Structures are given as structure tokens and as C-alpha cells.
1. 28 is what came out when percent of Cα pairs over 33 Å apart, for residues 66-313 alone was calculated for one structure; which of 1, 2 is it?
2. Taking 16.4 as the value of mean count of other Cβ atoms within 10 Å over residues 82-89 derived from one of the structures shown (1, 2), identify that structure.
3. Supply the structure label, taken from 1, 2, corresponding to Cα Rg over 2.2 N^0.38 Å, for residues 330-401 alone with the calculated value 1.43.
4. Work out the source of 0.30 here, i.e. which of 1, 2 gives that when FRET efficiency 1/(1 + (r/R0)^6) of positions 74 and 146 (r between Cβ atoms, R0 = 35 Å, to 0.05) is computed.
5. Here helix-only ellipticity at 222 nm (-39500 (n - 2.57) for each DSSP H run of 4 or more, over all residues; to 500) was calculated and came to -14000; which of the structures 1, 2 was it taken from?
6. For which of 1, 2 does distance in nm of label points 7 Å out along Cα→Cβ at positions 178 and 250, calculated from the coordinates, equal 1.9?
7. Using Rg and Dmax of the Cα atoms in Å as the calculated read-out, with 23.7, 81 as its value, let me know the right label among 1, 2.
8. Determine which structure produced the value 0.90 for FRET efficiency 1/(1 + (r/R0)^6) of positions 58 and 298 (r between Cβ atoms, R0 = 41 Å, to 0.05), calculated from the coordinates; the candidates are 1, 2.
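Since every read-out is calculated from the coordinates, none of them should be taken as a lab result. Note that the structure is predicted; figures quoted are calculated from it, not measured. Cβ atoms are built from the backbone, for glycine too; each structure is taken alone.
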Structure 1
Amino acid sequence: MKDLSLTLENLDGAFPETFTQEQIAKAKTIFLKRLAEDAHKLYQGKIQTVPKAPVVGFNWFNVWYTPGVSKISTDIRDNNDASFDLTNRGNLVAVVSDSTRVLGDGDCTPPGGLGVMEGKAFLMKYLGGIDAVALCVDSRGPDGKNDPDKIIEFVKMCQPSFGAVNLEDISQPNCFKVLDVLRETCDIPVWHDDAQGTACVTLAGVLNALKLAGKSLHDVRIVLHGAGASNTTIARLLIADGADPVRMIMFDTKGSLHSGRTDIKADPRFYRKWELCETTNPLKIPTMDEAMKGADVLISLSTPGPDVIKRPWVHSMADKSIVFCCANPVPEIYPYAAKEEGAFIVATGRGDFPNQVNNSIGFPGILKGALMVRARKITDSMAIAAAHSLAEYAEKRGIHPDDIVPNMEEAAVFPYEAADVAMQAIKDGVARITMTREEAFQKAKKDIEHARCLTRSLMDKGFIDMPPASMIHDALAYAIKQVS
């Protein structure tokens, strides 16, 4: 087990010494994709259902099921909120997607997103002590186009079974309508992790990067490359937390966003982008070449790279510049290239580079915090509270230019974050129940420890087999051969 872990954690040293940094980066991507394919075939997915109540004897099925369970049905009938106490609903999340924008792969057809949604459920369980179900839905209408109203109706119909809904990999502009309608019409939190989760963790990273650079969020010039659900929500949270929209410029595939973009104004589906057109880039700076000159922060969530973000753009940025290039599976510019052009801090979405800015440190704690107080929604202020919680946790244990946010291995960050989110939900008046911060922290900590111990126990007892070393070695050999 230790040997397998070391192989994955120290990939750079596994490749030939003659490989350049670019070859190593390419080989890592090929290796991880090949290993993922082989591992998923071996295990046939990542999630299973196991009981949480004991089977002391077969007569207990009369308690867990009929006739005893009739009392549970009538109790919930008379008080729907009792479902949070009498079933697993209060700790259960639906991971809903139509698979139209899966990571960097685009529309993968409805079942194409199952691997990602199962992965989300896997992380929720292990990192947040939350149960989750992957639900990939077909949102296509008779004309073959994806209809956001079908997703909205689906979520409304299934919400009585869940404590929260995590939307995932829904393409824009549909994602905006789906989230905004469901946030206001559902009686449980509906969270779009690609948008709100990415924004939360990015804000945390920016806050700590600015601390290290000795700069203020309100004073810096920010360029955002890409105007999808992630970056538009990042911009919104940055502004809500103090960034000056006048000092912000965003780019989509047609150029910069500004009040003269009548093409965006004319399409009501892109109302979130139009809001940013009205508030950012008042000088209507048209090109990345011009926008990047003297910019303090670049946040790119656009097309997988490399070379999507040009070296000269980074070179023209201000002293102690901050570069977030978070496209997956390949960042828009490799970290080594950005550093060579003078970037002070570089972050990506990948765990095999320093400063992984990834939703995985956000959504487990955020959803856990919301679930614990049975929140009716997740407000923007709850997302901002989570960002500050992540940043403060990292700052307390120490930050430096290659370590600005916590990582998934820091188990203590999740109950810390969950407790802060729970307190903000109570403050915002969206919680069904109240508790102290210490109570929230201890409950989250206990649930997360239970989930981790359960997984380790299944591994130790052989109910979950270890992956064969040959599978990792074969994937590594394949990657080396492809790049050589």
C-alpha cells in the first residue's frame, strides 16, 4: 500500500531523467487517464450501498421494514421535517447532472457523467461524512436540445428524498437558470459546485495569495479568462467580498466583456454575463495583450492547455503577480512556464502541481455545514464564509507561495469549514435548527472520522481489494512510451 501511494505521490521521479518539464507534465496526464480507465474497470465504479443499522436477527426486518416502518411513514406524513430525523435524508445529497459539460470533455451524453458524479459522491463520503447518489439525467427535448426546465422539474420532484442537491457539469447558459430557479423554489439547498464551489475555493486561494504578495483585494487589477459558470461566479463572489469591479476585466470567446457587448445583452439566457458587462471593464479594453499589462491577478478557467495563456501575457503582469490557470485536465499554461515568466504564485486545478485550487476542499465542508443545520439554501454569504474559513485555516498552519490553501489530506479542515458554514446559515436565517459552533464542529468531525474509519476497515478486512501494483506500473510504462 505504501509503495503504491509513493508511486502516485512522487510521479516526477518516476519518469526518465531525460524528460523535459513539458514531457513530464504530458506524461502525468496520460498516466492518470490510463490508470483511471484500468481502475474503474477493475472496481466497476467507486460507490456501493451498505446498511447503517444492525441486523441483529431476521425479525428486525419487521422493524426496519413492514409492519413497523408504517409508524415512520405516518410520523413523516404528519410532519415532513421529521424525515430528517427518521431517515437518512438529513445526510444525503443528490449529485445531479445532464453531463453536457463534463470536466474538459464537453457533452459526454447523459450516462457519460456517471464516473464524475460517482467520484463526487466518493469525495463527499470520505472527506465530508456525507452520503450521496449520482443521478445523471437526460435533459434533451424532442428537438435534441438540452432543456433546463427538464432538470428543474426533475430536481423539484426528487427533493423530498434528499437533504441537499449538488448540480454538476451542466453547460451554460442552462446552468444559470437551473441554479437560480432551484435556489429560490426548493426547500433544501441546491448548490452548483462548478460555479459556487469553484468560486469559493478560488476566493480562498486569492485571499491568501494576496496576503503573501502584500496586496489588497480592493486595489488589485484582476483579469478573468473565460466567462463560463465558474468564472462568472468567481467574479461575483470577488466583488461581493470587496474586489473593485472597475479594476476587473473578463474575456469570453468573442473578446472582453463590457457595456458595449450588445450580443450578450440581446440574449436573456446570459443574464449573469450581462451583469458583469454592466459593472466591469468601463474602459472597454478589448484584448488580453492590453488587459494583462500590469495586472496583479489572472484567473483562467477556459480551454485546456497548454499555451492557451501566452507567456508574454504573464511576463507583462505586475510584480508579484498571481496566476490561477485551472482548466482540467491540462492547465492553460504549465506552472513552470508561468514561473519562468515572473509569476510569484501559480495555482492550477491539479493535485500533482503545487497550489491545487480544487472544489474538493470546498463542497464536502460546505454541504456538511448546510446539512447539519438543515439549511433551506446556501447563500452567497455562506460561500464567502467558507472561503474565509479555508483561507484562515491555511494561514494558521502556515502558508507560502507554493502552499496557499489546504489540501484534501488535511482532514481537520473539513469540520472547521463545516462549522463556519453552519454558523453563517444560522446568521442568515436559512437554518431549520440551531447549534453552537463547537457542537457543529464536533458533529462534523465525528461523521468524517466515521466515514474514513469505515473505508479503512473495509480495506483492512479485504472487502475492498487493493489495486495491483502491475496496473500502476503498466499505466506508467504506457505514458512513458507515448511521450518518448
Structure 2
Amino acid sequence: MVRKLLVANRGEIAVRVFRAARELGIRTVAVASVADANAMHALLADEVVEIGGPEPTTSYLDQSKILGAAAATGADAVHPGYGFLSERSSFARSCREAGLVFIGPSPEAMDLLGGKIDAKTLAVANQVPVAPGYFEPGATPVDLRQAAQRIGYPVMLKASAGGGGRGMRVVRDPAEFDDALRLASEEALKAFGDGAMMVERFVERPRHIEVQVMADHHDNVVCFFERECSIQRRHQKILEEAPSPVMTDDLWGAMRDAAVRLVKAAGYSNAGTVEFMVDAATGEFFFLEVNARLQVEHPVTEAVTGVDLVQWQLRVASGERLALRPELMAGDRSALCGHAIEARIVAEDPAQGFLPSVGRILGWAEPRMPGVRFDTGFGAGDEVSPHYDSLVAKLIAHAESREAAAKRMEQALLDTHVIGPATNIGFLLDVVRHPDFGKAEFDTGWLGRALPDWRPSDDVPPAVLHLAALARPAREAAVARKDLRPAWGVGDGFRVTG
């Protein structure tokens, strides 16, 4: 069994892994940049090692510093979280060479599935449906242009490496192909260090549905059902739910079988996600990619299955055999319990075109109600840094039905407050209140059509902000005096006039 675990990450995912490890009796080690010296994840671990400056390249992306921290603290395992080094096969290989257990798939499996081109080639070889396209290694612009002509417009250009919407372009007119390819390739090269591209048929208004898998070292693969991830803004997920509101028994059977075939063909172990695109018009589904790591949206799967995925990551990496309820092992949908929705709360300003928002969190209020989970790596007084991802927290609402989960999510968002950096909470509220969301009538492009130029509708008048600024120190002074009367009930000269 893993005895001491180093988490090569920060923020809410590091906090999440530490809590899972603690329940298993595993000691924990955090790594932290200078900017994160007092961050929540650094304070929660049993030990913390400072690994460099605020820039990720000098800290969280520096493999030698992370391996050095593991050696210095006597850690015997490394959990990469997601982002940073989580899908770098070179890092998984370096961990293995250093005698460390890497909590994730083998580097060989990562190599097979890490690039979209290699993954699709493996999918085709194992009868996993893929969208018509051209995904040959070393494809030239001429190859891709000719393939697009054969496939028929519109087509989608995609970077072979990476994800998150970078290096992607929809091309509807052949005259626009060359410029779109150049821009997409340049973006991919800048983001992932690899400008290799592929082209495939563009499916109008698809749904994005992914299957959560877990594989052990004893040839067992469990599919913990699916997640609906179609609510996206510029190809970035912002709301996810489980199960998918459009899933049928027949579609689930075919999708589950495809995911298992692919995972076994890659010799995969530990947690991963097989992503599919579903053509609502035809009912067809096509393989997109494999995320060889834990996903941001894993809590909704945990909510509807009752399984702690992070603990099972640690147990599988320690050599344990997957041993769960028979209906879960078999992927029987009778094992599902209710419905769960996750909202990603990010530090960005929707009123300013969703620009990133940074700075100190001056005030903080979390929702406290049944069926609500709040995963975060921040609290009042913490700094949202420009150097890292803008995700501040994940809000998960679980209830007996989708309608009840949506209502619970709405109330939980109303009860969540961040004072300081701007957030997308108001935007998320309008999404979950939209009639189309309530009816589950959406696709990956729906958000851009439903809320194209969103602006906050509940701007706070400046006078209210001024009063709040005055009331806060007065309240703090009252608490210090153990006098909990309202600020205006204290005889200290404080008055509201005007």
C-alpha cells in the first residue's frame, strides 16, 4: 500500500487528493511555488516543499524539482492531479525510474492514447466508432485539404496534442481552409509544443458524452457510467452532469463496450475518461479522445455511484483488485443513484468579455445545505494568481431527480459569494435557469446561441458597496468586543446618513 503520497499539483484537486489519502491513513506531501506558500493545499498536507517561483515552468512543471521533493521527504508515490504534468508520459516514466508509484496509467498507455491521431488509429483497429476524417501522422496541408474535400464541408480541424478547445477550427468554406489550418496549427504549437493537425467531419449540434473508466492490474475494467458535458463556452466545459439526460439502454451498451475495448487494447490501468461525440440527428456516436487522468468533473460520478474515485486510484495503484457492488462492476444502470450537476466557478469577469480576474479574496461564503458539495482550494484572504488556472471552486448538487438537482444547484449558487475577484456565478445562474437547460435541450454550441452577449443583470449600486465596506470593519470591531449587535446598534459614532 502507498504510505506517503506527494501530490504534484495545487488548488482544489490537491486538497481533494489529500483528503482521500488521509482517510486511507496515507501521509501526504505538498509541493508549492513561492506564490502558494500559504495556499490551502500547502497547509493541509503533512509536509510541504517549496519548489520555485510562481511561474509553472519554474515550479509545477519542473519534473526534477518534484522528483527531488519526493526523494527529500521519502514519498513512495506521486499523484499528478489534472493539468500540469498529469498526462506527460515522460513524467510517469521518470517516476517509475525513481522507484515511485505513479497514480495513473503507465507511460506506455499514455503514449498510445496521448495524441488524438494515435488514439484514433487504435480506436479504428478495435472497432470503436470514429467520425470520418484524416488522422495520419505527418499529414501535410495538402493531405488535410484533400481529405476535407473527400469528407465534405463543414469540417473540423483539430490539434493532435492537447485539448480544451485550443487548436480547433470549424471550416465551412473551402476558401477558408488554408487560413484556418495555419491559425489552428500556430495555436496548437504555442499551447502544446506540437502543431500536428487532423481533420474530421463536423457534426452539427453534437452532444459531448464521456465515460468514466477505472482499470486495475488484474484485467478488470469498470465503467462508472457517463457524464453529459455539452454545456460549453468556446469548447471549455462549465457545467457537467451525471447521468446524461439523453442516454438510452442501447446507446449505453454500445458506448460502454467501445470504451472497454479501447482501454483494454491500450493496456490501461487506473482512472481515465473515454470521450465521445453523439450526433443527435442520427443517434450515432464517435470517439473523440481519452483523458488519461482524473477529470475535473469526477465528483458528479462519485455522487451518483457512491464511489470515491480518488481512493480507488490509490488502491488500484497499490495493486488492489477492483471489488465493488456487482451491478457497478457490470455497468448495470440500476446502480445509479439520483442525478448530480457540477458548476465550475472561475475567476473571470463576464461583464468584460470573460477576461480573467485576479487578486485577493476579501470575503467568502460557501453554500451549506443537504446534497451540496463544495470543492475548493481557496478561502478568504487567499490570492487568485494570474499564473495559474482560473478555477476557484466546483459546486456539486445531488438529488433524486434532474429537476431537483437543478433546483438545488440554483439555490447553492445563490448561497455562494466571492468578494474580490469577479466570478461567473451570475452567468451560471442564468444557465441553470434557462428553459432549454431545464428541458435538457442543448448541444455543445447551445450556450453561444442561448446567451451570446451575456451581461450581469443584477449590478450592485455603488452606495450598497460603500455601506458594505463601512459595515465590515464595524462588524469586526463588534466581534472583537464580543458585542454582536448590528453595527448601527453600537454606540461608537457609526451612522448611516444620506
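1. Numbers: 1: 28; 2: 19.
Only structure 1 yields this read-out.
2. Values: 1: 16.4; 2: 19.4.
Only structure 1 yields this read-out.
3. Details: 1: 1.38; 2: 1.43.
Source structure for this number: 2.
4. Here the read-out was taken from 1.
5. 1
6. Details: 1: 1.9; 2: 4.6.
It must be structure 1, since only it matches.
7. Checking each candidate, the match is 2.
8. 2
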